[in-house]
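The next part holds the structures, each set out as structure tokens.
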Structure P
Amino acid sequence: MLLALDTATPRVAVALWDDGVVDNAVSDVTMKHGEMLAPMISAALDRVGAVRQDVTAVVAGVGPGPYTGLRVGLVTARTLGLALGIPVYGVCTLDVLAAQAAAGSPGRPFATTLDARRKELFWATYDEAGARLDGPHVGAPSAVPADGPVFGAGPVLYPDVLPEVREPVAPDAGWLAHVVAEELAEIVDPEPIYLRRPDAAVPGPAKRVS
């Protein structure tokens, strides 16, 4: 059984795959990654009558995303892998959105987006089959190529710049599991894609007082 989790957005997404998606859940609160992830994993296993020892691999969305949320998801994934002695994989969260978008046959190249806060977006571009052409990048909404369909958070958050909202608008852990099971995108090490430094920083040396 494959456990999939993504914490690259304000909500936590968790799914279980066993020759198909057998459980798929998204948190009903935002910005509570540390509090929500472990209980959601336990609840998913309970719903399908499984225990952690039934999990044979873990896959985590590696972002790009904010520092704290990604760290929670990837530390949890690696800890489970170490404790259970099972492999841990990573997939770019934008690539998961692209795989789901491509399944809907967009018919031409397109872009996927995630909220980067600070009035910016994470984004990447793809061909009509969902293969990545460029990115990931972080920048103003106006930097996202809009000559083709745009999926993800961008059109929801910035309708004046990216006016047409298209599904999917958020990552789906069931699709993350599907991407790995069917090898629909590049599988990478479970290391976070931040694209920029965290807001918190180690203080520099004290200035001399003359």
Structure Q
Amino acid sequence: MKFLLARKERMTQIFTDDGRSLAGTVLSATPSVVTQVKAKEGKDGYAAVQVGFGARRAKNLSKPVAGHLKGKSFSVLKEFRTDDAHELGAEISVDTFAVGDEVVVSGTSKGRGFAGVVKRHGFHGGRRSHGQKHSEREPGSIGGSGGRAGGRVAKGMRMAGRMGGDRVTVKSLKVLAVDAAANQIIISGAIPGARGSLVEIVSA
């Protein structure tokens, strides 16, 4: 399994040889360093690789983390479940992937704050008829008086609330370009998150 940590930069276009325009997202991925290798036969009981990504001042690390990293410092530590063999201290860069590879990308969606049901869930609101004056963006009935819910609001009812800030995974994306010199990789389509947010790329 191939994997990579990156930060979202911007969107761009890639033109194919036959003149088609493909939308893509530019990701900046400085090399990640393997900081720990876990084995199924060891004390952890499962196979995984922990990698460090990004720069951070050593003085801002807690003593347990500083001792774990043994003199190095990273802003992000992330673990990937894999049975593949990796060496401690090895670097993982963008050239791990090649053009045409199918990948799965995960990120944190933009926070939208407190949102109503029309924006958050796509409700249509009420009609401007039959004397309804201010019900264009109202949620309507939420139950609560007998019926299937039994005199309460059913758990999971779609209502207004905080929107965004969720972990979102997008599948069936492809690598459009890899620039090892600039530590950049371009993935097809749109990827969740704001500019500068952390993104996980895993081979499909």
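Using the calculated result -8500 for helix-only ellipticity at 222 nm (-39500 (n - 2.57) for each DSSP H run of 4 or more, over all residues; to 500), pick out the matching structure from P, Q. Matching structure: P. Looking across P, Q, the calculation of FRET efficiency 1/(1 + (r/R0)^6) of positions 15 and 111 (r between Cβ atoms, R0 = 35 Å, to 0.05) that yields 0.55 traces back to Q. Looking across P, Q, the calculation of relative contact order in percent (Cα under 8 Å, 6 or more apart) that yields 23 traces back to P. Set P, Q, criterion Kirkwood radius over Cα pairs in Å: the highest-scoring structure is Q.
Taking mean count of other Cβ atoms within 10 Å over residues 119-126 as the criterion, the largest value within structures P, Q is that of P.
Figure out for me which of the structures P, Q the number 3.4 belongs to, where distance in nm of label points 7 Å out along Cα→Cβ at positions 63 and 87 was derived from the coordinates. Considering all the candidates, the number was obtained from Q.
Once mean count of other Cβ atoms within 10 Å over residues 47-54 is evaluated on every structure in P, Q, the highest one turns out to be Q.
Each reported figure results from applying straightforward, stated rules to the coordinates on display, with no laboratory input. Please read all numbers here as calculations on a predicted model, not as lab measurements. Cβ atoms are built from the backbone, for glycine too; each structure is taken alone.
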